[in-house]
Structure P
Amino acid sequence: MNTAPATLQEPAFFGPAFEALYLQGLRDEVTPRLRRQLAALGLDLSRPLHAAYSFDTWLRCLECTAETLFPELERSEGIARLGLAFLDGFRDTLIGRAVFQTSRLIGVERTLLRMDRNARTTNNLYRSTSERLSPGHVRLTSFVDDDFVGRVSDARLAPVHFQRGIVRGIVEELTGRTPRLELEVVDPRRHHVVLDVRWSLTS
């Protein structure tokens, strides 16, 4: 059974995020067992999705899915793989098709510089800033919005690694090259991290 829908006064991830990951990106990998596990955590994929789910539901579903599908990987790397799967699924959603159409027109650098705008389509708690340091080099800073500091608990920073997978997928999709990513944790209490992204400009 789906849990009661989250309100926007609490940290929440929106239904389209679950749609992109579970109904699109992982649609061939969600086994009956995983489906039952997710239902027990508050995500019933046999029913229409809510408009929003609590941060805790999103987090528990990510951790359960990574452990089930990628047991051989460290948890952070399994979560990053889910970020890649999310991006694959997001491309097939109504919002995602529009975002990718724009991204192909403006290129990878400007797409990364718009990460905050795009992230707001999936959740209400993460904010980000971005800075172009040089051609093929962008620095992304993300953090929990001031309204939700102290209301998000996750020592392993799973959504941060999820975003890392998304960023890798964006660069690979738009350039055909695997980027070099370096993650620095500034303040784990508010998930304040800096992701340094570099990619080759030559074939």
Structure Q
Amino acid sequence: MGTNNTARTVVITLLSTALAMMATPAAMADEPKVLYLTFDDGTGTDTETVLDVLQGFHAKATFFALGENVTRNPAPAKRALAEGHVVANHTWSHKDLTTLDDAEFDAEVDKGTEAIRSIGSPSNCLRPPYGAVNDRVNQKIKDKGLIRKLWNVDTEDWTKPGADVIAKRIVDSPEGSVVLMHDGPTDRGQTVEALKIALPQLVQQGYEFVTLPPC
């Protein structure tokens, strides 16, 4: 009886292992791939159009807005929040934080925070202009209770290389990438067209587009 029970246990264990191995690839295939789309320097004249494109693909994004632009043009930022996007701080006027003294630093960051709070954003995320940081800047950001957020894929859309080029850089982004684009302050028509090219391809590949955690 003991031998039979042992044999039965071995068979059951092997079957369970085989079934688990068969199920794992299917389960993994069902898991969506993720990209984090982010937009800097808004709000701008093309922010609403960017939102229109994102809405068409059920895509969510994180907008790192300049305080002076949000104050001058708050409607797109309010719409972004209403549609489930994140509006986060990109400082007040896009100054390099590594070049500022303490008072200047506080003014740039705090006024940016006040601007996004004024349109209802609770985000505590900050993207330093140019991605320029050093130990002092990192510590001051932390001391303010903010979370620094950079990127790992730069589409360089601000150079206006053409919509096809920008689209390829988006599509070629590794899974889980934080992709940098711009929705302001000047004409971002190429970025809009690039999204129209890239998002359908990525959706077909099984991608979802979500906001940056924990912003």
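Upon calculation of helix-only ellipticity at 222 nm (-39500 (n - 2.57) for each DSSP H run of 4 or more, over all residues; to 500) from the atomic coordinates, which of the structures P, Q produces -15500? Before the final figure, lay out each step's value.
On the way: P: -13500; Q: -15500.
Matching structure: Q.
If semi-axes √(5λ) of the Cα gyration tensor in Å comes out at 42, 23, 15 when worked out from the coordinates, which of P, Q was used? Only one of P, Q returns 42, 23, 15 for semi-axes √(5λ) of the Cα gyration tensor in Å, namely Q.
If you line up P, Q by relative contact order in percent (Cα under 8 Å, 6 or more apart), the top spot, with the largest value, goes to Q.
For the structures shown (P, Q), volume of the Cα convex hull per residue in Å³, for residues 46-85 alone is largest in P.
Every number here is computed from the coordinates shown, using simple stated rules; none is lab data. Note that the structure is predicted; figures quoted are calculated from it, not measured.
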